[in-house]
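No lab work stands behind these numbers, since they all come straight from the coordinates. Here the structure is a predicted model, which is why all the values come from computation and not from measurement. Cβ atoms are built from the backbone, for glycine too; each structure is taken alone.
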Structure I
């Protein structure tokens, strides 16, 4: 009976996690992950928490306990980076982040003695790298994605540089963040426990703003200034790492410096290329075949296998190859450009830019509409209830048939929704 009771507690927690637009499909490996991260009591309590940010007073009401007792539990969870916390108008505010990008990563962003990180790494690998349900749901569940690629800024020509918007520059995120923090790269730290990590630097995972404040306060990351943040970006670029960050224009909370061998996002980009699991940059590399030596350095540099060596069809040199781009797979990150020593690769603008959500609230609604979970936001988030215009919009979207919901991701709905988020968010 005890085993069944325990299972039920973690099942309820799984149901709570799946109220996020990016959820966590049930699996035996997920059950074991949650057992490592949460006690049974904690799992039962966290399963009752809302999606939106909340105070200790609200947690106490939901848990039917005293506020001081609730605060002690919340502080303990925040101390382990299960919850994020910050100071709001009503005092300390807490939120349960989604598993990714969220408490899965935070559990590996520093070396910890309070957690069996090797066992956790093995379970993460099973759940995220061997099984496909979670990664497919996270990265291939709709048109609006959790993360986007940032362009490799040194690869920009003077002309292209004029057309890159501030939010498309990782350097601008570093410069404008209220707080910058560095922790261990979750992906490479996980792979290190499995003996599979590459030699790319680990102490290079970047968080910003409120997420950074919480992680620094509880010792899961270290604060850095603008100069060190920019220096770390430069180090990552020199290693040919892709800058992959939160898919929003305002208030970016993370930028990962990703390798193609360890990073789950880039692995997903290869496995589910047709679903475009990472939002691309506004650029594509162009190969000047006459200048291409066929050295394949760009092919090896590309983390998503968008470049390949093909025959140059040169009758004078039948064995000569040139690089050929698969535009459907390309992120537009530009890490291939400096890899070319012949100057045969340049970046050019794509025909059109993909929509980048305004902020986290805008992205959450777009993702929820596309993934059929919008009702969870509407019924859980009283912030939406307090704004009749937003509630009316979301109610109208809910009434659309599935095909129409997908069509609603076009420019009309996006611009209208963005305007509402700006006004009421």
Structure II
């Protein structure tokens, strides 16, 4: 069967499903039935979901769990977490409980600057370009006044506009580098609109200058786009307590436990192979909360990992130390988040998650997300330096294995009891089920 199609986007939802299931599935009826089983029972909500993206056929559900007992800046929070990986939510809750009676987590926003660039080529005299930019800089900013007016009322807007030469990296390459504050919005659409407006005005103003009229000295706009690298939009989360306050961990003294955590972070700071997995653990907590609050986890991931490599080597995002018997862990992350715009007011579960968190503004949400990352990091290291990561992870993964092997309810109950004291693996669970067939 020919699997090519023209005009797919113009088909109705039912027509799309009919073509997809007939063309790509052996049992088209079963494939179509599965899609419809994941539709929202409320037609208006399903329509809303359908309009989030293009060519929507159904919904793809992810579990939403919660991690309670997070004491952040002396206030208690329960965190919503959307993730498919076993043990992440449990680990976050365990970390929250560990620090609950030790002062909890502290968090602070360092800055909220975001940026974007107008990228262009210019082959002429650099001195003429810089003189021209100096003359038109203020009028150029004024061009965006209609776009920035409402944002300025909320405390945001354009913070700076600079001409930057990148000719040492790429011949004839320059930027208009613009920094923004976007209040409680993530600000992607706002920033991109401002940049495109600046680019058009810059090009038009240049066209009126005689020295730009020569072909070899003309300005060629390539593109205008925000950057998801936000090294000046930073938040810091930390925990600290005396080593004497740390209980024995799996037979290890509190002091020895703290020392092993510090060494584990030190390894992630100098060894890239370890740093990548170390930071992935941090992002388990960050992404789960980012998704639950309707923010863009892909943008956050890209910016965070670029920040981890900002000094030329990919390294740990977190730090740990013991000074005068005081154990401290801290985490600094670049986080461009929003609590208005996008899905934050459209997706019902995002609204639910935001209310669970007390409807925080963007700065407060940055703090909560950074704490989630630090908690996840601490929980992972706690397992690694004591019992090992697999003991807890595989216990939480047990349900997935049982479901994959088609265990019956009575077998699941027996397996849960058996594997409280036995190592979990796919083979071990399979052998157990075979020996307990009913």
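Of the structures labelled I, II, which one yields 88, 70, 39 when Cα extents along the principal axes in Å is computed from its coordinates? Attributed to the structure labelled II. One of I, II was used to compute FRET efficiency 1/(1 + (r/R0)^6) of positions 7 and 103 (r between Cβ atoms, R0 = 25 Å, to 0.05), and the answer was 0.00. Which one was it? Derived from II, not from the others. Looking across I, II, the calculation of Rg/Rh (Cα atoms, Kirkwood Rh), for residues 295-342 alone that yields 1.13 traces back to II. Which one of I, II has P(r) over Cα pairs in 10 Å bins from 0, in percent, for residues 151-302 alone, as calculated from the coordinates, equal to 10, 36, 38, 14, 2, 0? Among I, II, the structure yielding 10, 36, 38, 14, 2, 0 for P(r) over Cα pairs in 10 Å bins from 0, in percent, for residues 151-302 alone is I. Comparing structures I, II by distance in nm of label points 7 Å out along Cα→Cβ at positions 39 and 135, which one has the largest value? Largest value of distance in nm of label points 7 Å out along Cα→Cβ at positions 39 and 135: II.
When mean count of other Cβ atoms within 10 Å over residues 63-70 is calculated for each of structures I, II, structure II gives the greatest result. Here helix-only ellipticity at 222 nm (-39500 (n - 2.57) for each DSSP H run of 4 or more, over all residues; to 500) was derived from just one of the structures I, II, and that gives -12000; the source is I.
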